[in-house]
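> Read through the structures below before going on.
None of the figures in this text is laboratory data; all of them are computed from the coordinates on show. Predicted, not measured: the structure shown is a model, and the values here were computed from it. Cβ atoms are built from the backbone, for glycine too; each structure is taken alone.
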Structure I
Amino acid sequence: MKLNAMTTFRDYVEPVFRRPNYVQTGALCLRQTEAGREVLLVTSLGGKRWIVPKGWPMKNRTLAEAAQQEAWEEAGVKGRVEDSSLGTFSYRKLVKGGIPVTCDCELFTLQVDEIAEDWPERKIRNRAWMTINQAIEAVSEEGLREILRAL
């Protein structure tokens, strides 16, 4: 088989310059009510999108423990986090300098036991409890929707 220049570039050269996906961790915060199971979503820092609490891995913490910490900082909730991942979804994010990167967010279930009135990011984020179907409609990441549909 004869390779042309474009095929050679795409197969051998392009992967060398492609950035690897960044790893993040997230908490799918759940509670059970008389009406059924609900998901807690927070607004993004720009306030335009509904997301799950998520962030970067933390030194000396597992991804599940880091997700639990993000749930406290971004949503003001505490609870029991599952050690095993519920799944992973990918999304695009702008990092310093406005550079777009792809993040793979490993998602962990957090059964909410406590909801605080005051928490670290309460002045920069809103939070809302939603039914699973409402959450599916509210989030924009298709991979996260798939995880929510599987609940």
Structure II
Amino acid sequence: MEHMSPARDYAEQLRKADLRVTRPRVAVLEAVHAHPHADTDSILGLVRETLGAVSHQAVYDVLRALTNAGLLRRIQPMGSVARYESRVGDNHHHLICRSCGLIADVDCAQGAAPCLTASEDNGFVVDEAEVIYWGLCPDCAPRVSRAST
């Protein structure tokens, strides 16, 4: 079986989402796949390394289009800028370090989406739950406990 190159995989993802295949779209997909939870400025820097001059607005537009098409997921933890990831459609959650800001994926809290049952749905048909666990990552926990003693 022939294995497609990542660029061809991204082009195929774009086509399946009824989006035109453009170099900026492929470059943004490559950047987000390689750097999950990256912010817009980081993605812009990575895209510029690949394509050269590209505007902030172009990257914002591509991120919006890819998110609307379901190829990327936008998360914005409290106190943080928006971040993007390529893991979509599985209603996973996140662990965030209060000290360094590291973000890690964690699978659904309880089985299938939406993972949690609201105590009151107020008539909503709930199809997704967003859970963020806050704490200290393995690198920061020892430093913080040493600093507090």
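> Thinking only about relative contact order in percent (Cα under 8 Å, 6 or more apart), which of I, II has the largest value?
Values: I: 28; II: 17.
Largest value of relative contact order in percent (Cα under 8 Å, 6 or more apart): I.
> For structures I, II, calculate mean count of other Cβ atoms within 10 Å over residues 75-82 and state which one comes out highest.
Working: I: 19.2; II: 11.8.
Result for mean count of other Cβ atoms within 10 Å over residues 75-82 over I, II: largest is I.
> A further question on this structure: Can you rank I, II by distance in nm of label points 7 Å out along Cα→Cβ at positions 35 and 59 and just name the one with the largest value?
On the way: I: 4.4; II: 0.7.
Going through I, II one by one, distance in nm of label points 7 Å out along Cα→Cβ at positions 35 and 59 is largest in I.
> Which one of I, II has distance in nm of label points 7 Å out along Cα→Cβ at positions 27 and 123, as calculated from the coordinates, equal to 4.8?
Values: I: 2.1; II: 4.8.
Traced to structure II.
> Upon calculation of helix-only ellipticity at 222 nm (-39500 (n - 2.57) for each DSSP H run of 4 or more, over all residues; to 500) from the atomic coordinates, which of the structures I, II produces -11500? If you can, show how the numbers build up before the last one.
On the way: I: -4500; II: -11500.
Among I, II, the structure yielding -11500 for helix-only ellipticity at 222 nm (-39500 (n - 2.57) for each DSSP H run of 4 or more, over all residues; to 500) is II.
> From I, II, which structure was Rg and Dmax of the Cα atoms in Å = 18.0, 58 calculated on?
Working: I: 18.0, 66; II: 18.0, 58.
Structure of origin is II.
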